[in-house]
1. Compare FRET efficiency 1/(1 + (r/R0)^6) of positions 78 and 238 (r between Cβ atoms, R0 = 41 Å, to 0.05) across structures I, II and report the one with the greatest value.
2. Once mean count of other Cβ atoms within 10 Å over residues 46-53 is calculated for all of I, II, which comes out largest?
3. Ranked by relative contact order in percent (Cα under 8 Å, 6 or more apart), which of I, II sits at the highest value?
4. Work out which structure the value -14500 belongs to, where helix-only ellipticity at 222 nm (-39500 (n - 2.57) for each DSSP H run of 4 or more, over all residues; to 500) was derived from one of I, II.
5. Consider the structures I, II: one of them gives 1.16 for Cα Rg over 2.2 N^0.38 Å as calculated from the coordinates. Say which.
Structure I
Amino acid sequence: MSQLLKKKKLKNYCQQNAALLSSQSQVENQIRPIFPFTAIVGQEEMKFSLILNVIDPKIGGVMIMGDRGTGKSTAVRALVDLLPEINVVVDDPFNSDPEDPEGMSDFVREKLKNNEPLLTNKKKISMVDLPLGATEDRVCGTIDLEKALTEGIKAFEPGLLAQANRGILYVDEVNLLDDHLVDVLLDAAASGWNTVEREGISISHPARFILIGSGNPEEGELRPQLLDRFGLHAQIGTVQDAHLRVQIVEQRAAFDEAPLFFRQQYQDQQEKLTGLLISARQNLSTVQINSDLRIQISQVCATLDIDGLRGDIVTNRAAKALACFEGRQQVTSEDIFRVIPLCLRHRLRKDPLETIDSGEKVRETFDKIFGTNFC
């Protein structure tokens, strides 16, 4: 074999090997490619609700109810790509904010008490899946009693609530969740803290998360106590337009065939939306809503006999998030009209056996109070 032929074969081998390594690297970076959020067709109410919660996590999450196969889980998981980065304390398992003393874990507080420097890092907001079959220990975390008794150390194994702190906790088929886990979520969502107690040993850590749930109404409704914890309620149905259905089928087929290539086609749109969300989060505090609009929002809630003040608070927050997302500094009555059905429809139900209003009652009451004719 000539020297020239050997060199040619070696060159071909190196090129093939380089291509293989490049391909492996891409696969490792995208082991489970996620369907792009901007490629989702229809279901505007669901996408709108998710975007508002990314802009202002204090809205309190969203409950997505709809038929099977309508893209609920796909949309929520697609949200991961759009989540911005946050500052966290290095080596802290609870994603503590180094600039928020009230939301710091004991691990961080101890460092500050000992005048130790806090090493910080940027980390993408995480989304944690809560499986229906999860045990309470897996959700809340566990205490290592052996270490506690023999070494006097409070050894804590963090659970899903710890991972979800300052992030998103997603529960698919939340209406099928066991009652004892529902109670755990209620406690954590209400206080922003998770407490684990065992054999006289107690450990608490911050657990502030955006609670996102999805479910099929045919399989049962949620208890009113849990439903009220969700800031927004999005109702979605099966797309009936034949052209849209064909588009959805074709997109899904294209994604399944070549997911990385499909994602590249939506890269610019994804980056643009991510930029808008980051900008909106940064400018949210500058958005104003005048006192007259606040009073009218509360009048709508009072007229509809909404229990508590959570409906008033969420409507104010959602309207400001919408105005900020669209680049405005002042909330308008139209902003409120667009968000108020999502904020109030699930709070109208007094009887657990009642069905949730479609939003028409809320819109009609809005028009009477605000003197508009948006309906």
Structure II
Amino acid sequence: MDEFIPLSVPNLKGNELKYLTDAVEAEWVSTGGAYIDRYELEFADYLNVESAVACQSGTAGLHLALILSGVEADHEVIVPTLTFIAAVNPVKYLHAYPVFMDCDDSLCMDMEKLKEFCQTECDFIDNKLINNSSGRHIKAVVVVHVFGNMADMSAVMDIAEKYNLKVIEDATEALGTFYTKGRYKDRYAGTIANIGVYSFNGNKIITTGGGGMMVSTDSDIMKRAKYLSSQAKDDAVNFIHNEVGYNYRMTNLQAALGVAQLEQLERFISTKKENYSIYKSSINDDEMGGFRIFDFRDDIRSNYWFYSLYIVNPDKYPRDKIIESLAKANIQTRPLWGLIHEQRPYLHDQTYKIEKAFEFYNRIINIPCSSNLSSDDVYRVIDKIKVIHNKGVEF
């Protein structure tokens, strides 16, 4: 049996052990310690923003971002259906209501449909966008940059300005991606909207095992994020808390990992770009009419986090059969997430013209993309896909 090729695993070949050992020897292992401050400062410096706030997870960051955007019970938040469920669950934490939007050809939110929804399905009254079907106030939009691609931020920021909406960038999959042209040239994913959130789960481009980060162009928002994430502590000596806070701070051990990982981020991106180029040049319409590698936008420098195999003819090449065939060859792949509006907790929430998301759900498979993936492994995956293309899959 060939060696197992995982989908996406950490690359821990830098100073991780050195910094972790230092944190342990200093006995700062919890939510205080020098590495937390260092990680926040170096992360903000990388993104060219004023400050950053470390937290326990991307989900925790999104929860705080919604709170800081003024989302409350009975508000509505426009969200994508094609995303990981963590981008949507925090809306429910606040007893607010999601409204699900379709994706465009980038896999990110369809801004034309968002604009159309605001124009035709809502009224703008007293500086509030009101959903005609529910009568509720739409307060915010959560935009997810999917797989290292980037949503059309220029469009969503214009819509938000017109209708007084807060925009939250879920950049959990797009650390290092930035625009190379246009209105937001050189701006990183997560740094354009009111608040941006990142994740450092084990499969992300850099990892702290768990953990996340928040950034904002508003320094007051960042101060309040740190306050709320630290149990809203107003007097640390006498344990005085004037608001309900959260235990959402990152640990020093996690931050030590993060500092070491951030040092290697550009190298990881370079490797992932090289492997993506091999995949793309080998799996294309000329050589394999049944498959192609999904493109990233041409106006960004992507971080190439996940690679997507697009099935041109899913009737001939069923998605699940391809996944099964690759698994038999000891190659791990995965389908897209189940669309969120079809998940049990969200069956009764509003949707708007969900069409393209269904197409991509049936046609996309994520293939191995780790930053420590060798070119030999890439070619082994390609060879197996070619065999499937030429011989088909068993029914």
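Quick note: the coordinates plus some simple rules give every number you see, no bench work behind them. All values reported here derive from a predicted model rather than from experimental measurement. Cβ atoms are built from the backbone, for glycine too; each structure is taken alone.
1. Details: I: 1.00; II: 0.45.
Biggest value here belongs to I.
2. Numbers: I: 22.8; II: 19.0.
Ranking I, II on mean count of other Cβ atoms within 10 Å over residues 46-53, first place is I.
3. On the way: I: 20; II: 23.
That would be structure II.
4. Values: I: -14500; II: -10500.
So the calculation was done on I.
5. Numbers: I: 1.16; II: 1.01.
Answer by label: I.
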